[in-house]
Each structure stands twice: as structure tokens, then as C-alpha cells.
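The structures considered in this document are given below.
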Structure 1
Amino acid sequence: MLALLFTVVLLAVTTYFLLGSIPLLILKHDNPMDSRFVRSFYITYFRLALLAALAATISFAFAGKPAGSSQ
């Protein structure tokens, strides 16, 4: 059950990044504050994704099932 939870958390983090990064790619960035925000957005995403992926990996390892197993 914990493995499923962390997999859903990883999907939610990825969805947040996909929906949040689209405006960052479209909008024009003129001042240095924009670049700091974009950088912090990506750093925050990568840290959250790393933590969620590690938690999912560990929970799958403790469950004794490979990630693609349906049994």
C-alpha cells in the first residue's frame, strides 16, 4: 500500500512540474528575479522528485515486488 502511495506522490510531483513549467516556457523573462524564480522552481521540482522516487523505490524494495509487477 505504501508503494502505491509513493508512486501516486511521484505522479503528482511530475504533474505539478508539467503544469507549472508550461507558462515558464511561454512567458518572456526580462529581469533577474524571473531567472531566480525559474531556477528555484526547477531545483524544488528536482528535489521533490528525487525524494518521492527514493521513497517509492524503498517501499517497493520492502514490499518485495519489482516496480512493474502486477501480482
Structure 2
Amino acid sequence: MNRKRKDDGTLSRKADAAFRQAAYKVIQRAKQTGTPVVIWEEGEIKEVPPEELELRMHVKTLRDARV
């Protein structure tokens, strides 16, 4: 039973890492093309500058590292 829980945690970490990597690629492409990134936030569609999303990701990574 403990083995399954450990595997689930590993899978979750891998999925989180894959999402972060994909988000980073989207941000880099938006910076290269000079376009905003379209996101769903607070129940609405928003266009966000890629630099702002990059900052948000960095802050969230720092926050998660402290927990």
C-alpha cells in the first residue's frame, strides 16, 4: 500500500514538471512572437504579457520550495 502512495507522488511530481516545462515553452514562444498568452483566470479569458507569466511562475516556484 505504501508503495502505491509513493508511486502516486512521483507521478504527480512528473506531471507538475511536464506542465511547468510546457508553460515555459509557451512563454518563450510568446516572447519571440511579441504576443500575449491567453489564459483562463478568475472565471474569464485574459491576455497576459509573457513576462508577467514568467514572473508569476518564478514566484510560485519560490513559494512551493518553501513548503
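Nothing in this text is a laboratory measurement; each read-out follows from the coordinates by a stated rule. Values in this document were obtained by computation on a predicted structure and should not be read as measured data.
For which of 1, 2 does helix-only ellipticity at 222 nm (-39500 (n - 2.57) for each DSSP H run of 4 or more, over all residues; to 500), calculated from the coordinates, equal -26000?
Label of the source structure: 2.
5.8 is what came out when mean projected area of the Cα convex hull in nm² was calculated for one structure; which of 1, 2 is it?
On the way: 1: 5.2; 2: 5.8.
Going label by label, the one that fits is 2.
When relative contact order in percent (Cα under 8 Å, 6 or more apart) is computed for each of 1, 2, which one produces 58? It would help to have the intermediate numbers written out before the result.
Details: 1: 58; 2: 21.
This figure was derived from 1.
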